[in-house]
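No lab work stands behind these numbers, since they all come straight from the coordinates. What you are looking at is a predicted structure, and each value in this text was computed from that prediction instead of being measured. Cβ atoms are built from the backbone, for glycine too; each structure is taken alone.
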Structure I
Amino acid sequence: MTVRNPQSRASHLLGATLIASLAIGLTGQPALAGRPAPVDLPAAAGPATVTGPLAAAFDTASTRYDVPRDLLVALGYAETHLDGHAGAPSASGGYGVMHLTSNPKLRTLDEAVALTGLGRDTLRTDSAANVTGAAAVLRSYADGAGLTAAQRRDVNRWYGQLVRYGGASTPAVARLYADTVYDLLGSGIDAATADGPVRVPARKVAPDRGALRDVPPLGSPDGMGIMSTDYGPAAWAPAHSANYTVSNRESTYPINYVVIHVTQGSYAGAISWFQNPAAQVSAHYTIRSSDGAVTQSVREKDVAWHAGNWTYNTQSIGIEHEGYVTQPSWFTDAMYRSSAALTRHLCDRYGIPKDRSRIIGHNQVPGATHTDPGPHWNWTYYMQLVTGSNPPPGGWSQTVDNSTAGRFTASANWGTSTYSAQKQGADYRFTDPVESSDPAWYKVAIPETGSYRVDAWYPADPGYNSSAPYIIATTTGNQTVYVDQRSGGGAWRTLGTFTLAAGDANKVAVSRWTGGTGLVIADAIRVTRV
């Protein structure tokens, strides 16, 4: 994550007016379906019953404070992937699996102390206490907003309370924060944690956004969101002027480096932190883990405070990546590819050599005290993406088509078609979406446990599914990736990079369990060692 700029600046604290206005009266949002996801397990996986201390903590806190259990889990997963980081704070002063925060602007940790009677150290370091504290804070917000018992049971009525919990300074970032939680509720969660598995079933969601319903989503594909003038794919959410130096690069300073950071926090949280004048930090760009979305917070001509070294600040572009240094689960293929595309663009624009002497980690900046991007960042793969020279490491790759003998299984509910010329091989399979478990599985012989890129091939058509769930059986449980099969067909599409266990078994599936519309298609997949 970023560190304070060495130049001294006065701290200015934002008032609570905007947050209060965003958190009050959030009702009346038209229904908006999330992305329902299956919890389809191979037959050998056993029952879906979830036990463990963290799952029990969510159950207990939900019952005690009358806060929807799955909302609590989704909030924690959005903030930390349910990892308490041994009580260490995030870059913005957030603690524990629920990111209870103590900084000059947001004090959910202090509120939790007052509401629960638990000590600060306990709330910071004990996961069950941390969950309890977050539930108490949310319930206090619900009481302040006048939610009745019936309304508290409706997960869609908690949008305003999430906004207040996140503490964003602008409407667009506030919506980004709360929408992330509802996206997770829509897709479902299957998390493997140090304190046992925690799961949330998929559902359709229709959050009551109220005052935020007319706020364009940050970086929305409909073009209504404010976009960057420096980099076309990026949304624009400016940092507070107290957190960077206005300049006129490259007239004032040459741009010689790209510095890679990890946020030590969530995507929305990092963007919000840059908008807090007390932060005294910023970066030019931030990349989201789940899909590689990009937000710009400082113009390239200006000097962001990210490197902790004034000379490097003046001569570099800083790119933050959502996640934590100790958690490899945040470093997805979508993130790597999006970031590499941005870095390649910056190198071409400013004549920066595409090598490791000029594309560096925060830990390589002289005098740096930070370790990001850390040991889990795959520099070899990243630089291959930047330079366009990324052959499959080790040369291993396996493609499985729906017609590959002995390697594709599907029930009689899946039909066969030759309709589209974009198909892989002679034909492909199709079926109607239903909210039940009936996946089509691809069997892959993984040579050794390790990281593998999974690609999918499907024909595209306006009548095909808008949110087809692809399930990847990883070493830590099933992960689901959603693909809009109405477009982007007739080519390999990367689903992500995953840790797969050695052995010849069902590794990838296409599920029928989706709230998307249109036929679900299963054609071919490819697994490549990276």
Structure II
Amino acid sequence: MSPPVVSFATPLATLFIAIALSSAAHADPGFAGLQPGPLAVGWKTVQQYDASRTYRGTIDAVTGQPVQGERARPIQTLIWYPARKGGEPVRYGDYLRTEATDEAFDLTTAQVEARVATARKELETRLGAGPAAAMLAQRMWAVRDAAPAAGKYPVVLYAPGVGGPGHEPADLGEYLASHGYIVIASRNLGARTRMLVPDTEGVETQMRDIQFLLSHARSLPQADMTQVAVAGWSWGGMTNVFAAERDQRIRALISLDGTREPEQTRRIDRHRITVPWLYIQRRPETVAELSKKGIDTSFSLLNEVAYADVYQVVMQPMQHADFSSAALREANPGYFREYSRAEVEQAYHWTARYMLQFLNATLKNDAAGKAFLGKAPAENGVPRHLALLRHTPARPGPVPNREGFTAALAQRGFGHATELYRELNQRNKAFVLSDHEINSWGYALLRQAGNVNDAIAMFTFGTTLYPDNANLFDSLGEAQEHTGNTAAAVTSYRRSLALDPGNVNAATRLATLAPAQASR
């Protein structure tokens, strides 16, 4: 089943409100009853540009006025990380305040404060003055710009929903950082304007943002770049799958009710999704509801992915927007109907717990995390009827693509290339190696790897697959020459010359290796 694209953006209205509080006040409990881990949490914001892309043209896409100043893509980056203890924790309003500058780094203090004032009024209109003030004043766990804790920690890149701000995962960021993770996020900006358009260009835009954040993570001394995961909600829960398909540095994948647009997800090569995948979704809709919304149910990437461990969790009390704590925090009482706020927040609590245990199991190889995933929800303490879990193990055997083929050859031996290729091609008809690829592969084995026997096996495989290809026979002859097997080389050169009488190299080598026979 495929939920519709939902364009959700925490309004710019939800910004910081300055409220005087006693320095002796105690920290509020974590959102949804989440308990901090053993580590203190730091938070910092980095304003940087992706100079490889433009964000603004010569004319502003909103105002129509000539653009002044920087035109490269702004990436305001929020980072939560394990920190040394000490310092005054931030308030929740500090996170919301970052929306004022998430696409413009050159605002004056007066311009920022004007946005803050407008936002405060809008928030008070929705929630009431008292609740709005209490939410913005909530004491969090993170200390701004705290000194990093010693050690290396896995990295989680978070992709917000359509229009979602960089602080969307603030509660998750603090929770995971306290348990030993670095969490990095930025606003889901459109290609040229603040609001992303949910189309193919929108996929590419956010995916490149994820790649930019991955590149930035390499500059963090704490970051263990051998253990990287991507997570995201809604549209971000889909685009991070595209990122995982393209970047093999990503070791685990989390989608929070990720959009399952068939028009987009059909473009993903399902055989390239091989990392563990945790998909946590809202309660399923009925066939009648799906039909009324015109949702295409003929294709689901979750059902098509066969070579990854897939854990699908259904949180019964949750609706689509509930997976964003930023949205859930701002929901007014009238939003909650079939389930109460307490029940929905309880489901959010277990969503975060499943994310942590999944990351522990996949990035830290933690036995307790693996055991947690192996149990039914109720066995882990989840209230009955709140959650359902379905685990689909990865299909055994080599993955039918180039990477899987190469890995299997390394295990079975390159002499088994033909039989293995036919086996994998039967499972994935799209897996096809051209004569040029095989020829280049053979030369890479010969010249770069220095493995002449495997090169001969690869060229032989090529001549079996393409028996009328003169170039492959010529290359096979060269590899055979390297071993001193003149007779075999002569046979290969003769076959190449018969297929292509104009092959100068084959004629030249035959004249050297078998002059009497070449002159006949």
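When relative contact order in percent (Cα under 8 Å, 6 or more apart) is computed across structures I, II, the figure 15 traces back to I.
Among candidates I, II, the computation of Rg/Rh (Cα atoms, Kirkwood Rh), for residues 407-494 alone that gave 0.95 used structure I. Out of I, II, which one gives 194 for volume of the Cα convex hull per residue in Å³ as computed from the coordinates? Source structure: II. Here distance in nm of label points 7 Å out along Cα→Cβ at positions 263 and 303 was calculated and came to 2.6; which of the structures I, II was it taken from? Structure of origin is I.
Computing helix-only ellipticity at 222 nm (-39500 (n - 2.57) for each DSSP H run of 4 or more, over all residues; to 500) across structures I, II gives -7500 for structure I. Of structures I, II, the largest value of distance in nm of label points 7 Å out along Cα→Cβ at positions 207 and 239 belongs to I.
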